[in-house]
Structure P
Amino acid sequence: MSQAETKALEQIALQKDPKLLRRQADNARGKSELVEKATMSRLVVVLATHKPDTVEYECWAMVNTVEELRRRDGHPAKMSKIRPKISKLGEIAALEYVVQQPTEGFAELIAYGMPELTADAIVLRFPQHFTAQAQSSSRTRLREADLQVGEDGEVTAAA
């Protein structure tokens, strides 16, 4: 890690302004994957309105990250399938629905290298809230994406 990256990571950890974090992520793009991803992770924390380590927090972390990736790529499209489901049925039911079908968000998170933020990974980290069918579907989709799934729901690249 370079000295510039170390300094940037220190600044990111303290930053609370989403606009500045977005600018920093844009500036890091193509220069430092470490800084870019740290900025995206911090942005998710700053935008959070739910308690960490809950299904609700993780669900919105996924939504916010996908929407930030789209914004970054010049397509500021909201996640139009899951947002209405969350509003109508809640985060758990929305995630149950999403893991049963292919979604662009899943592919976007995998391509960006953040499979731990997929709906499937969330379902596996919080199995007590989801049906066996949702868990099975999630395991299958993650394995088909060449990812390993640990017993605790941790998702990593296949060896």
Structure Q
Amino acid sequence: MNIQHILIDDSNPEHYELSIYRTGKINRVRLLDKTYKTYCSLEIEAHNYAAFFHYGIAEALNKLPFLSESNNGLDSWDEAFLHNSSLSSMNRIIDERITLINPEKKEIILLGWQDEPVGVAYLREIDPARFLDFIKILKLFVSESEVQRCDLEFIL
């Protein structure tokens, strides 16, 4: 079988339309509010979304007690909530995971594939330095949320 390889390009609008092109958002919320209110949000663009899963951060964070309708914890294509009491643990887990990332080793990862109607492998280049810059912003967002006694809603 002849398989076509497509390297996802964030500057190509046609790639935004692919189901494999995923982004996410983390909202600062309060689970005890009587009505849903977002106090602040952090966007997760496609590169960092892929790296978040590739480097095993989502999987490692599933040690925490996430609430989700699917009961899958923190997972792609899902929504999950994390209570304020777990936010310092979240940052500790992230700190442990990022020690395993070589900031100078760019990688090409497989996002997914299809066999029909033609074989296609969807790839993405991961820039670890760029991802680690995002992690600094994420950790600050988590720390600020903890200080403000907010919970987090992950829309992945």
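Values quoted throughout were computed directly from the atomic coordinates according to the rules given, and no laboratory measurement underlies them. These figures come from a predicted structure and were not determined experimentally. Cβ atoms are built from the backbone, for glycine too; each structure is taken alone.
Summary of values
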read-out: Computed 2.6 for distance in nm of label points 7 Å out along Cα→Cβ at positions 49 and 137 - originating structure among P, Q; value: P
read-out: Rg/Rh (Cα atoms, Kirkwood Rh) - highest-scoring structure of P, Q; value: Q
read-out: Given 10.0 for mean count of other Cβ atoms within 10 Å over residues 33-40, calculated: source structure among P, Q; value: Q
read-out: Structure from which -19500 was derived, helix-only ellipticity at 222 nm (-39500 (n - 2.57) for each DSSP H run of 4 or more, over all residues; to 500), options P, Q; value: P
read-out: Per Rg/Rh (Cα atoms, Kirkwood Rh), for residues 73-128 alone, the highest-valued of structures P, Q; value: Q
read-out: Origin of the value 14, where relative contact order in percent (Cα under 8 Å, 6 or more apart) was derived from one of P, Q; value: P
